[in-house]
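There are structures below to look over.
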Structure P
Amino acid sequence: MKTIDYPSFNETLHTFYIQDRLKVILIEKPYFHKTYVSLSTPLGALNTGYLDSEGKPQTVPKGIAHFLEHKIFEQDGQDISRQFALQEANINAYTEYTRTTYLFHSTNHLYDNIERLITMFFHPKFSEEGVEKEKNIILEELNMHLDDPYYRQYHTLLNGLYHHHPIKYDILGTKESIKAIDKSALNAMHEAYYRPEDSVLVVIGDFDVEALYQQLQLISLPKPTLMQPWQAAINEPIESVISAKTLKEDVLLPSLLIGIKLNTEQPLSPYQRIKFHLSFSIYMDLRFGKSSDFYEWLLDEKLINDAYGLDISLEKEYGYVLIGSETPNPETLYEALVEHLLNPTIKRSHIDDFNRVKKHLLGSFVMSLDSLEFVAHETSRLALDNLYIYDVIDIAQSITFEDVIAQEKHFVKAALSSVITEPKNDAQ
């Protein structure tokens, strides 16, 4: 077991492998009553294929990662969530585009609940009846998404930005793909992706490190498999599909959502990607954040309200920025945002603003270290790239004003798309 001390934060991290296969990260949090445990695998909505035992690529229906997340909770036709609850644990799970994570928190029975989590994760028991029953549940969940006008606006925008990339599809899949999922496809994807070698277990709280280390060595893991993760090559053009689209929805106020497709010049290492993300976040905060002069101007002009938001998503496989708000004048807001976007305004005189935003970013991150759920989520996400949460702070501290100014290059030939949502009554 390797121990890493972070004296600046009074934190200690331990890492080791169960049977030289499953990576485990233990983070000590003395005097915390709850313990958080997460188990993650790099199977997300972007993954729609695998390599079989002969090394041949096989494709599966969209939405299978999310479907699999649901079915992992079924053991012999029973929902295993109840067994966690009986031992004072609250369990949940979520599927993202690049990973699936199972998370529970508890105050007692830590080892028993970890063992149960690992068992359900690596040793599921699917049934044909259970798979068919789950289809109706997920289809209803998809219908709820499709009934949300702002969700439709978001996915319409992604379809306007991306030609072929699977990011354009709903994490749940489509009605047709959900109906096409069967037990054999679930088993194949589980065998290919839910492998100890690719997964990571994170435990955060106040516990006996040495005792837990010894107990975890007794955990039963599945036998190694010849099945492997696989993703078909994606040939995504730089330009967007459409420049603009208008939707008529059941909303009270019009809204505008603009998307910018980010294209990095070369593949980034995990370290470089985090630095890019943080530098880019500071850049966008300086120009479009709620402490910027531009934001104040938008408020003064009554072009936005408190629904205004800025979101940056950057993964190894894709990257985009979303800016939007409810607005009485979506066309005018669009023109103002695009003009500001394409005309860089950060000068050397803004270095004081840079220092302020950087300190705020660092302060917010350090404060978040007291949230066990945040630490569990971020630790499991970063561990899949062989990084630790405390590395992010070191990366953030290394960011210079020049790193931030360099982000302007991403908007020289920006691929843009926008979606305006208008009240249906306007069409009557």
Structure Q
Amino acid sequence: MVLGVFSLSSCIKEEPMNAECDIESVSVHVDNPISIFHHEYDTLKVVGSASDRIVFLIRSQENVSQLPLTLNLTSGATAFIKDANGNFSEFKNGSLVDFSQEREQVFRVLSEDKNWNRTYSIVFEHEIPAEGDFTLGFEDYTLDATGKYYEWQVLDAKVANVFTDGKWKNGNPGYKLCKSSAKPMEYPSVPVVDGGPDGSSCVKLETKDTGSFGSMVNMRLASGSMFNGIFDVSNALKDALKATRFGSPFTHKPEKMTVWLKYEPGAVFQDRMGKPMEGIIDEPDAYVVFYRNQDESGNEVMIDGNDMFTNPHIVGLGRLPHNLNEDGSDKLCDTPIHGLSSTWKLVDIPVVYQKEVDPEILANKGYSLAISFASSWQGGYFQGAIGSKLFLDNVSLYCEKDEQ
């Protein structure tokens, strides 16, 4: 009997220590959140797996000094804060941290197994009112921290607030999970140097095969994309539509978007199982959505891939023309009406409103603006044609002028 006990215990292994070292969310406690933020939920920031700079935007007239900070870390990880002398000491949740004068505080997170660490910065910035009308090119890009794929920055401070972390988002981080061997220019979203209609750099969005791993998880293609919002790469393989969240708060009422586009559809449209669908021609997508970002209970609202056209909080929508079914759903067909070709075209996309915009709610960042582009309009459902290419440049937004 004793031998049996020893035999059983020898088969039991301890769980390996966690190698993750991420900040998953950051929160601050403020007695009166609305005195500093626009919404109560702005006191919490969910941190994307690829983010290393966490920005809280505060009202321009406010200042913050000592704030009690809480870091939600991956299991077993330990956080350290950097002091004025450059030394790190262990950080305890609830400790007061000085964020006055937009001071950027640096944290290092050490994994449970002590083999990995990540460095983050946290800052409270006074928001710069976003411009109503703006034009964005795509000249400002660089490789991500891993050197695997391209990212696009928005350097204009008066526009950057419309973009989480001041960056355009796309599906490149998700493609890395499927094809880690791909070179930067083999990803779905890549720059084209001097390829724009005015000779500047533009973006090429291409629908790509995701290889054997993509087939295994029933995600056989990846549409090239570009949007403002959040791409939760940690959830990309479990629920890709929900992992793609669109929009950022905006204090102007958009009237229309213009953008330079050209398009080349791939040869064979396929369904999610990779089966060719005869007679279907792939189409691109381009749209702007304006929606209420708070529900009746005060909870945050952010549209995602499941409801970007159907969420009940949407007040205005503009989209590249498509054939739709009577119920408003997308209709696959062989006669696209988007009007694009392989020649550059300036496209005008007006925003049509189904609901009134409340000026007071608008002024207090109660609405969000979402802008999005894709090389395959069914790409979110992993349908499209491998090789479809959408080129885009010079996105302009025009807003309703304030009455004098």
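Taken together, the values in this text are just the output of simple stated rules run on the coordinates, not laboratory data. On a predicted model such as this, the values are computed, not experimentally measured, just so you know. Cβ atoms are built from the backbone, for glycine too; each structure is taken alone.
A few points about this structure:
- Parent structure of the calculated result -2000, given that helix-only ellipticity at 222 nm (-39500 (n - 2.57) for each DSSP H run of 4 or more, over all residues; to 500) is the read-out and P, Q the choices: Q
- Answer label among P, Q for the case where FRET efficiency 1/(1 + (r/R0)^6) of positions 348 and 372 (r between Cβ atoms, R0 = 35 Å, to 0.05), calculated from the coordinates, equals 0.25: P
- Test item: mean count of other Cβ atoms within 10 Å over residues 52-59 calculated as 17.9, pick one of P, Q: Q
- Winner on FRET efficiency 1/(1 + (r/R0)^6) of positions 180 and 284 (r between Cβ atoms, R0 = 35 Å, to 0.05) once structures P, Q are ranked, highest first: Q
- semi-axes √(5λ) of the Cα gyration tensor in Å, for residues 116-187 alone from the coordinates reads 28, 15, 12; which among P, Q: P
- Source structure of the calculated read-out (Rg and Dmax of the Cα atoms in Å, for residues 92-323 alone, 19.7, 63) within P, Q: Q.
- Which entry (P, Q) yields the derived value 22 for relative contact order in percent (Cα under 8 Å, 6 or more apart): P
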